[in-house]
Structure 1
Amino acid sequence: MSDKDKVYIFDTTMRDGEQSPGASMSVEEKIQISRVFDDMGIDIIEAGFPITSPGDFEAVTAISKGLKNSIPCGLARAKKKDIDACYESLKFAKRFRIHTFISTSPVHMKHKLNMSDEQVIEAVKESVTYAKKFTDDVEWSCEDGTRTTLDFMCKTIELAINCGATTINIPDTVGYSIPEEFAKTITHIKNNVPNIDKAIISAHCHNDLGLAVANALAGLSAGVRQIECTINGIGERAGNAALEEIVMAIKTRNDLMPYDTGIKTELISKASKMVSNATGFPVQFNKAIVGKNAFAHESGIHQDGMLKNRETYEIMSPESVGVKKTSLVMGKHSGRHAFKDKLNDLGYTDVTDDVIQEAFGKFKVLADKKKQIYDEDIIALVDDSLIVDNKINAINLKSLKVFAGTGEPQRAEMTLDVFGEIKETSQTGDGPVDAIFKCIKELYEHDVKLSLYQVHAVTEGTDAQATVSVKIEENDRTTVGQSADTDTLVASAKAYLNALNKMLIKREKKSLSENIEHQRVKEGV
């Protein structure tokens, strides 16, 4: 494969994706996701914006230490302190990229930056030159590029390359462009920037008009050789170009786009589920490539065609993205060996025996309640059994009874194991869920803000499992908990406890960090 045929995949799930309102991920969750991305063959992982918070700095540092194949990257404004933070968090990696940017559109320069053309040009020169002192791999972006005048854009690009940038990113920051226009912009840059052959052109397209993937692929046809994208298309406002759609479009229509991404597409489904679980954002059923219905066929005409030849209604195989074509029928007579084999088929190849045993026990209980077990049921059970950062939950649900209906207040009776001590209580509330959460707060006193409570069915039917997502906030800390059960109220209790246990882990880490800092100050370090 020549450089001309290679398309670099730049993933920004943990930076731009996390900027989705409510999509915050913990350091531990980012580390787990980065490992899958590394295995997938993603070229560059933008791990965060180090200057923005201690959490982002810690995440970028941890990820940069753990990657084996992918190049870690940090984002920086055109400011020395931002670039310094990038270097300090990335310096542990064998190789790394610093991605610096500044707005170049008239509306941004006037109203956001309050800077003249000359001041912006000077900022480009200073920032790229400074970043180049730390690494030979510098990317520069002209923010709001698609609303920038072409002459000014070309001028800033030429300068950035002269100062050492090896990747030039053209962002459609507000999703304003359309495919034909975006392709013309790339063509203009190639024809009017004298030194453009010394850099790779990148596209970073937002989805405000639903054209992010189309714009990125149009750019590809015009000379783009790096595409910036996110798993499940998450990101600011309407999101970014979806990685899975970009990669599978290139793979499926290789006749029109004869390029190679090097992505192990069989891991796409696993990555999608991990990001969904970490952010608490469920993937819409009809989402391309990774949605539940992406490879489902209900119409009689479609089913008839599929039975005769799957190519009649499938342009790619579900196996190619890590999804099984049909559900393996498993029931209460299935053994542990068959269950473990099924987990391997679903991509869970590295879970521990303890997690398998716990999930298998839940599977047996569920099999007594349901007529048929779907792949999604098993996935939900395993995800519910995975223990974050190999830490045992400090608070566990022992029993729950809920009394609901008309004519009297809803009431919950709960027993919890709180740090090894069995505690019981009964509470009433404005609905059964409110009563459950009041029980938890009574048995373990804490003060957090509940910022998200979301329920959706994993599979169809009245006996479907419900997956509940709960997000809680405490000061500057946020955690997301998830749980699945055929009883929505049990799932609600477990999801809240899952989030609370994660919060306790975060408290412990912060307390340890503060103690170390206090000791340093005391010793005059």
Structure 2
Amino acid sequence: MSISNQLIIFDTTLRDGEQSPGASMTRDEKVRIARALEKMRVDVIEAGFPVASPGDFESVKAVAETVRDSTVCGLARAVDKDIECAGRALQPAASGRIHTFIATSPIHMREKLRMSPDQVVEQAVHAVKLAAGFTDNIEFSPEDAGRSEVDFLCRVIEAVIDAGATTINIPDTVGYNLPHRFGALVGELIERVPNADKAVFSVHCHNDLGLAVANSLSAVMYGARQVECTINGLGERAGNASLEEVVMAVRTRQDMFECDVGLDTTQIMTCSRLVSGITGFPVQPNKAIVGANAFAHESGIHQDGVLKSRETYEIMRAQDVGWAANKIVLGKHSGRNAFKTRLAELGVDFHSEEELNNAFSRFKILADKKHEIFDEDLQALVSETFSSDVDEKYRLVSLKVCSETGETPDAVVTISIGGDEQQGCAAGSGPVDAAFRAIESIVKSDTDLQLYSVNSITSGTDSQGEVTVRLAGGGRIVNGQGADTDIVVASAKAYLNALNTIDAVPNRAHPQLGDV
């Protein structure tokens, strides 16, 4: 495709998606997701905000070292240390991009930056010129462009293109815009900026009013040729534009769009499950494209129509987004090679024999409990395997819970703390509450439980339950996950995983804050 009819997909799951409370990812988790995005042929992967912390710097660098077929991008404020840090982190990349930004709306310039419009233009130009010393692939964003004055936007954009910016991203930072207005804004900027033909225009929309995808698609119709989005619509507050929805809308409605995407859409489901498993953010059943009900038909009228002709009620094929081949035949007699091969097909690679052996041992234990093993089971198993490898200070040894009608449930738990086994017991309002209280009687973590979520990984009474626990403590918000055919055991695993993660996840600065 030529640039005029190619829509560049810029995935920011690893950066903006990670800003969701509790969605912080380890370096290895970011690399796993980046590999899946690369396999899906995403054009640009925004790997993080390198100056935010040493951990984020190492994550961006690791992604840059690993990914060869997609452009790897690092975010930087229009500040010298940010840009220099991003340049160093991206040095190993086969194709690297620095994405720098500064706010341009009156309220942001006045209240946050405390800078005059002239100072903002000067800083923006300086930042782009500095970035040009590291790469010729430079993206500039006028933050809060959706509430900025059009004349000022034209002035800033013209200046940064002259300075070397090759992509101009128009963010609806607070999700304030409506589709017809936002699309027209992008079209007006392309028309009015004298050197607009020297840059690709992009959009980055937030979902505060539920319009991120609609605003993004409207902008594409007015000439934007890059959309910034995330897997499952992950992102701070209400999230970002959903990659799968943007991509499939453009692919499905080629009668309306003068561009197309180069993605392998059959990898969408794999990426969706991987991101959901790593972040602990489950996908709602009625979510477009990747929700469990997206291609399900219960109404008799709908079922009859689909049986006669799929197109009566389905505007796209489930197979085109990866719903096909979601069931495999693996069981307790399956060997290591079959296990490893199927996980490789799901985009999971093991770095060592120890990791493979750990995962395979868990698989055998699960296979003794379940007759059929599904891809979803494997994703949960692998997520648990990798998460347990990170600073496992607390490990569940045993759990006994007694619960009967009319009696207060009680739990006895034994956990290993750095190799030393300790036992605790407690009563609670239910078996899960009793288990959590028993754990707390030992660890005394002083954390606040903010979320407890249970999802059935597959169908059937022998299905694994996947539990997500969100804890706040020590200035951090983290997710923990656990999976087991016993939901109380899964809950205890998730709680301990969250406690382990709270110690492992470094403090991160928010890219929109004034200081790091």
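The numbers here are math on the coordinates, done by the rules we state, and not lab data. The structure displayed is predicted, hence computed values, not measured ones. Cβ atoms are built from the backbone, for glycine too; each structure is taken alone.
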Task: Ranking 1, 2 by distance in nm of label points 7 Å out along Cα→Cβ at positions 235 and 411, the structure that comes out highest - done: 1
Task: distance in nm of label points 7 Å out along Cα→Cβ at positions 363 and 419 from the coordinates reads 3.6; which among 1, 2 - done: 1
